[in-house]
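Structures follow.
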Structure 1
Amino acid sequence: MIERQVYVWLLAAWMVVALIVLPYLLSQPAPYGRHARPGWGPTVSARLSWFLMEALSPLLMIAMFALGNRRANVTAQVFLGLWLVHYLYRAFVYPLLLPAGARPMPVVVLVSGAFFNLINGYINGRWLFALSGPRPLAWLASLRFVAGCVLFAVGLCTHIIADRSLRRLRSNGEYAVPRGPIFRLVSCPNYLGEIIEWSGWALATWSPPGLVFALWTAANLIPRAIRHDRWYREQFADYSKQRRAIIPFVL
């Protein structure tokens, strides 16, 4: 009972923090990648940073599953599988595919990302595998779950394809205008893919922490996409005026 009360307060506080982070990141982009700038302390290689930061999430989710009371529940196993599909790519594949010359990441950004993954992994894993009511097998045939999984798959594929295109552009160490169908409407389809993906997770799990995760994803990535779009327009005079930052035809 005490843990549930603490959990509810943590979840509410975490949602409030996301709403605070959004306007801050609109004015001050996180200092890594193309937006890196001096004054943020020591740095760590990009590959190692992404691995250390992201690997916490699948490991913590596995721990939440093992410590919970849903180990024999098929729906819980599927939820775990969806989570691991994303983070096995993000933590173990994506870092290895980064260009050798990728800009190092400030330790403060690494620590902030790791802290986010710890909180996010706990609130999602603890809810799905212990604190919420168990989901029956029939949940996997529900419209919410099926539609959520479709969104999750579309978002993940968009994210991975966009990452691949961006790596090819940076193979010589220089930034260039991204081209191709996936970039025709938005400057940052990789970020759009992640927002779609975790919106699908929120729908498939139909859970408060899933909704908060989707909100956090948008609060983190929409400002960065706007900054990316502005950077492209400053660097390349011929940048498409029809292309939006992250939401086709809108933003």
Structure 2
Amino acid sequence: MKKVLAAPDTDQRTGLVVVAHADDVVLFCGATVLTLVDSGWKIHVIRVTDDRWDSWGLDEKDTIERNRVEFKSAMSQLGVAEIHELNHATDCLGDTSEVELRNQIVTVIRKVKPYLVMTFDPNSVKYEDNEDHRVVSLATNEACWTAGFDKHPDGRVDQLRTHLPIERWYFGRNVVEVTHSLSVAPFRERLINVISHHKTMLLNMVAQLDIQARFMGFSLGRLHEEVSQNPRAFAELIVDSKEVQELRVIDASRINALITRFGENL
């Protein structure tokens, strides 16, 4: 039976969210992040790519800059404490070394020392049509355990102390083996406002939909004009299209059981 998602009962209130693109946080786990922020958590976000192709009618340089500014604004509005940019080329992670990406994520994990890590569900990749999401899910999942090896990365003991996150929270387009869910309704207005910050990416979404509509003999020009003037209009459609956020959570049960049986105070 699915449980209602809630912030863990712990004094270690630091979380790390690892995503491929600037709008992934607000679209896939915005309500979840707000739940943690409202409970006093310090949330860090890794954006793996630079989103250089996520616009319509702009060159790459302008696209990178606009999406960077809008991402920073959206994360600030969401209450994220710090963002970490890895700056890989967007839509090309299939050509990127998973080991290299994993090691970059390991470095952030060791610096931030999160209690929990959130990312795309590696068990749900067959339902995912974005290769960047698939690569990030696999690299992050592996980073969550290699961060605890004193020989990782690069086969040596590096200068950052090892760290293993206690919990892993997985989201996705369609999550298999859902363990927890969270109603979006209490966060509706806040999510609409923060999604609206991603104007460049929202206009690109509309442009892609317009390609399909034109093939069918219709135009979405009116929607494009409306979103150009008021991104909130499309943000409302996005938020209202999904009533709950679903996650697969690997919680602290295992380590808590061992601490109960064998643990000694430091």
Structure 3
Amino acid sequence: MSDSQLRDLLGLLEGADSVELKLTVPEAEHPAVAKALGIDPLAAEIRQVYFFDTPDLTLNDHGVVVRARRAQRKGGDSVVKLRPVVPADLPGSLRKARGFTVEVDAMPGGFVCSGTLKRSVDAADVRKVGLGERPVSSILSKRQRALAAERGPDGLDLDGLSVLGPVLVLKLKWEPEGFERRMVTELWLYPDGSRVLELSTKCGPDDAFRVAAETRAFLAERGVDTSGEQETKTKKALEFYAAAGC
């Protein structure tokens, strides 16, 4: 990391609520990593993730992600995410809004700060929106709709957005042996058979560098390569469904 990158990161950490340290694993290494870390796929929670954007990803180009999820035997949620953001530049009213958080995502080779406005919704309603039986706006709060309109393209029609998805996700939260922190594993399964396996752990901004060092050491001890090219789940999903004309 260059001196300028380090200064930028420190500035973002000062205004963030949390940090998520992430690592994506190359597909060829998925079985070996799962064995090395003792990952039990039968303990994972099944989820479906939907994204909403124009066919040419205009919302994403404006730094806005609109997403909804539903989980097995649980509820769902809807999210309007701004990425990237500078915490100091966010309006005070937004920072104080219920359900709004600022998080720095850090991975080998880079980092990004996001602002996320989240709302709990009924999982059945998420499915209906995904099937086109209900409008997208029906699972978004008034504040979420206003935020998307404010940060998105002029004349944004939320109910005219395309449904990009769903992506089937297996999510597991557990504490690996020898690692005194909770780790999260997400396996995203795309319709073309490709997969993204992501390992992550969260911490407070003040602990970011210490936890990053501990996590890297733990993974290295178990033979997990942390130097590979990284692939983000959201970007892959958006580009896949946009290319498929969904």
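Once distance in nm of label points 7 Å out along Cα→Cβ at positions 27 and 91 is evaluated on every structure in 1, 2, 3, the highest one turns out to be 3. For helix-only ellipticity at 222 nm (-39500 (n - 2.57) for each DSSP H run of 4 or more, over all residues; to 500), the calculated result is -8500, so let me know which of 1, 2, 3 that is. Structure 3 accounts for this read-out.
Every number here is computed from the coordinates shown, using simple stated rules; none is lab data. Everything numeric in this text was worked out from a predicted model, so none of it was measured. Cβ atoms are built from the backbone, for glycine too; each structure is taken alone.
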